[in-house]
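*Asks:* The next part holds the structures, each set out as structure tokens.
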Structure I
Amino acid sequence: MRVVIVEDQVLLRAGLKRLFADGGHEVVASQEDASHLLATVAGHQPDLVVLDIRMPPTFTDEGARAAKAIKDAHPDVGVLMLSQHIETSHVVDLVRLGGFGYLLKDRVLAVQEFLAAADRVARGGSALDPEVIWQLVARPSADGPLSKLSEREREILKLMAEGLTNTAIAKRLFVSERTVETHVRHVLSKLDIAQSEDGHRRVLAVLAHLSAARDQR
């Protein structure tokens, strides 16, 4: 996997470079801000761009805007945004484009899970932080569609929205894959979402529904 890293914190940027290198990946470029990022991507043709959501000069949403520009110009390049804060405003729109992830920075400490998420994004899948998903599904309105789900089903829904397969969900929850399949079937049925074997399409379906539910609050 060829990786471009965009991070203004020197130590984290160096740590990410080492992490990917130790994982057998090639960091083809790294920079401290999003200036000239499109030229960097065009020149190095990476599989994945990892970037901070808040960067110079304003430290607001430079990363999100850069992510959108990359996906517009190079739709096959995966983009993984990192953040110290939970921000859901850009998530649904960007994840619809495919090959997109959004993780809190402390997830980097779980090295194998982080690299697995990065690989999933580079291959066109999704990787959304559990805390971001929690913001979308934890407090359903009393009469909204998510109110139909049990606590366990909401837990399954969050893991689906992270981009995990049924097998990965089963391992995370220490239950059988058949049990997960049953829960997923119930979740999709209650939310009127069509079944799909394509993991990213499933994430899109879930997030589209969550976005609609959020907008109704």
Structure II
Amino acid sequence: MFFDPAYLVFALPGLILALLASFYTKSTFARYSQVMSSSGMTGAEAAKRMLQTAGIYDVKIESVNGFLSDHYDPSTKTLRLSGDVFSGKSLSSIGVACHEAGHAVQHAKAYAFLSLRTALVPATNICSTLSYFIIMLGFFMSKNLILAGALLFSVAVLFSIITLPVEWNASSRAKEMMFSAGIVRQDEAAMAGAVLNAAFLTYVAAAVSALLMLLYYLLRAGVFGGRDE
């Protein structure tokens, strides 16, 4: 069974970063989930207030299963919040809910990076799936196949990179509007913002991991003077 030590050189840093980011996000969320907001609003109520403040009245807010499974679906204009966030009154719940509401505000205002990321979703799903099969075949057959797979995989890398400004901007909108809309006090906004800052690190970790794997595939394809056939 062939094993390439170079794989660990590229894969391990991304894995460690992802694990650390995930741990930090969960611990930060848990910490501020114990701090209740002075307004007494639930996450769902905070998201609704933020949307209404932005002049948005056509976005549905629903509760879904799963821990931190919160997301905004631009195709149906639906804000889906996990149970703890939907009904929770903590600063963590409000921060996450307002972050997702930030995506709805981006959509309403035609934020360019969100539009680009949404347009890339179908291609990313197809290319990322196909890339693994083609790259695996390439390991046994031809460097040209590895290169072809790497090019397909680069679409997923581009998606992860474009995700960074989308997520950062949504958090920035949330931090500003949580306070200006009267959802939280200024000191509470800083604590809720800490949850969003931690969550952003998971997207950074994903982008770094994807980029490192792309570099590894290109190395194996011989782009950087890799092995001969």
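Rule-based calculations on the coordinates, nothing more; no lab input. Here the structure is a predicted model, which means the values were calculated and not measured. Cβ atoms are built from the backbone, for glycine too; each structure is taken alone.
*Asks:* Using semi-axes √(5λ) of the Cα gyration tensor in Å, for residues 49-168 alone as the calculated read-out, with 25, 17, 14 as its value, let me know the right label among I, II.
*Replies:* Computed on structure I.
*Asks:* When relative contact order in percent (Cα under 8 Å, 6 or more apart) is compared over structures I, II, which one is greatest?
*Replies:* For this comparison of relative contact order in percent (Cα under 8 Å, 6 or more apart), the top structure is II.
*Asks:* Related question: Given a value of 8, 35, 34, 18, 5, 0 for P(r) over Cα pairs in 10 Å bins from 0, in percent, point me to the structure among I, II it was derived from.
*Replies:* For P(r) over Cα pairs in 10 Å bins from 0, in percent, the value 8, 35, 34, 18, 5, 0 is produced by structure I.
*Asks:* Using distance in nm of label points 7 Å out along Cα→Cβ at positions 73 and 97 as the calculated read-out, with 1.1 as its value, let me know the right label among I, II.
*Replies:* It must be structure I, since only it matches.
*Asks:* Which structure, out of I, II, was helix-only ellipticity at 222 nm (-39500 (n - 2.57) for each DSSP H run of 4 or more, over all residues; to 500) calculated from, if the result is -25000?
*Replies:* II
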